[in-house]
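None of the figures in this text is laboratory data; all of them are computed from the coordinates on show. Predicted model, so just to flag it, every value in this text is computed and none were measured. Cβ atoms are built from the backbone, for glycine too; each structure is taken alone.
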Structure I
């Protein structure tokens with residue numbers, strides 16, 4: 001029998017308000033562990049401000065958010081969590097950083113909804129709520145299937161994140177030709193991309209073909225030779241797309257190396273991971289179009305505007321995510337007749353938030369994302 005999946009729309013997102021008389025009378029206590037001191041305190045401050053916005057929208061005075069300071073380290077994260085546990089709290093939003101989850105399995109009766117997007121190596125009682133690699137590759141797979149792209153090469157940097165990508169490739173069963181690992185150091189990167197694209201072979205193919213034609217006599221000889229001289233290489237490449245699992249300047253370096261080897265985004269599809277609408281990419285005309293999965297851009301902009309109007313500060317990705325997480329926890333508790341337990345995170349459900357649709361089940365959160373292109377100096381929604 002197929003599992004019935006409910007689609008619930010967060011109050012937080014629709015601006016609707018429940019009749020409070022229908023709710024249980026006791027307090028709904030939710031813990032929050034974020035950095036409130038030290039160099040990352042601004043992150044924690046914005047998260048608290050965002051959560052305050054969400055709680056105001058829910059408009060239920062029985063919700064009580066109890067924040068504690070992690071000081072951005074795992075020992076203090078555990079200490080803060082134990083204090084919340086003593087107060088009877090069994091659901092905690094946070095921590096922000098993956099390293100801070102290290103010792104949280106000491107509190108097996110507590111469920112943590114972390115902001116991290118890493119899935120590998122987390123304690124069993126920690127749910128990663130960030131936009132993870134599986135969610136992103138599921139969306140890329142949808143794009144590839146629609147466009148008959150079956151010969152993708154995954155370009156993955158030698159970094160800690162590579163295991164997350166490998167696991168996502170395996171779990172999503174995305175069609176691909178090859179996984180290629182590269183070094184971010186520029187000189188190594190260029191040589192590695194040259195090898196991948198068989199640049200020198202294609203360069204020599206062009207040289208030899210021009211030389212061959214020059215030794216022949218036939219009609220339109222000069223025109224054909226001149227046309228060849230306008231090219232950089234000669235010969236096909238054996239892949240139809242690349243998925244560049246990198247960000248910021250590293251992403252641009254990989255794309256530039258591909259361009260150098262005469263593999264442009266006009267020839268194959270350039271795909272990357274969630275770039276959070278990095279506007280610096282709008283200026284990189286030479287690598288357009290480039291495609292990526294991401295959250296709902298319209299809702300993101302609305303949230304950022306509201307946050308700015310409310311607090312006079314710019315919001316960020318974490319404050320945006322935290323807004324939805326309060327709605328998520330609140331509705332899971334509501335669905336469970338206000339019985340707060342870790343079991344609410346095992347039942348399969350779908351939830352529509354500002355980010356998009358959350359899928360939750362078996363202590364895991366994934367996201368149904370949108371897909372965008374960058375071209376003509378604009379972000380364009382594909383689906």
Structure II
């Protein structure tokens with residue numbers, strides 16, 4: 001039987017004794033470490049950024065239980081396929097937290113997801129983010145989401161929702177983590193498919209902007225640990241006048257608009273592409289290959305920017321094989337192209353603002369990545 005509690009007037013002799021728990025001081029959510037008022041302030045601070053990313057297909061506004069997006073455009077496709085991708089930024093966030101600079105890692109978050117679904121030829125449609133943070137500070141969240149908004153604009157997708165979760169007692173107050181989720185669409189008849197790759201195809205590499213968002217556990221160990229804030233912020237000649245923290249926080253390039261422009265202008269010329277992320281060239285290019293072919297990569301046919309990777313390699317004495325598994329080594333994306341149309345594709349990429357390099361070819365094999373010119377990874381031009 002449920003106990004019923006009766007509250008009588010104070011001072012009544014016959015009033016029942018109050019339960020002990022009612023004598024305790026009430027505990028609020030804020031006392032537990034969650035500031036809902038600050039959360040509301042953070043939402044207000046990001047609304048403008050979110051609205052700037054909207055496309056005509058967005059239905060409604062943020063604040064509901066789900067983001068709405070019309071897929072009416074798919075009616076013009078023969079066989080539309082939705083393509084999804086999710087990713088994070090990894091330990092690059094530790095560099096941002098140490099530097100107190102939070103406005104670029106949001107670009108990285110969108111890039112990691114949007115570039116992944118681009119590998120199918122998909123057009124990114126919308127994006128969702130998840131921000132887990134030890135102690136919510138509206139200004140910091142606004143910086144992070146500003147970066148996410150900028151990334152969405154570069155990728156052409158709408159930011160239609162997300163979550164900010166405060167984790168007191170689980171994360172340190174200044175700590176945060178980011179996750180993203182991107183959805184796009186591609187017509188099955190135009191989808192990039194590794195099954196179409198064949199012997200003789202050409203590998204065209206697109207220049208990266210730096211480490212992008214991978215290899216940072218190693219990069220932090222050799223470039224950040226033991227450094228003072230002053231050492232991280234001073235301009236360095238070997239970094240082209242940039243500071244160490246700025247070089248490490250250079251945002252990941254988003255290839256969506258230039259690559260999709262080329263896919264439309266040179267329809268059928270690109271057979272597959274690989275987004276070079278964690279695992280480097282060695283463990284990403286093979287994901288774009290059929291089991292009957294191998295990719296033969298010519299080392300020394302593209303520059304490896306010294307301020308981003310070479311310093312790490314030299315300090316850690318990494319051999320080429322390890323470097324090619326840890327970093328993108330100057331290539332953020334590799335396109336596998338019909339050899340007869342390689343000049344056409346390169347011209348279109350250049351017109352779209354990309355820097356391209358012919359870095360190899362497709363040969364007979366079993367789905368592996370091989371390297372020619374061992375020992376020549378740093379042999380391009382001034383890097384020799």
The value 94, 51, 39 for Cα extents along the principal axes in Å, derived from one of I, II, belongs to structure I
One of I, II was used to calculate distance in nm of label points 7 Å out along Cα→Cβ at positions 102 and 374, yielding 3.4; that structure is I
Note: mean count of other Cβ atoms within 10 Å over residues 150-157 at 20.9, derived from one of structures I, II, originates from structure I
Candidates I, II; helix-only ellipticity at 222 nm (-39500 (n - 2.57) for each DSSP H run of 4 or more, over all residues; to 500) computed = -12000; producing structure is I
For FRET efficiency 1/(1 + (r/R0)^6) of positions 54 and 262 (r between Cβ atoms, R0 = 25 Å, to 0.05), structure among I, II ranking highest is II
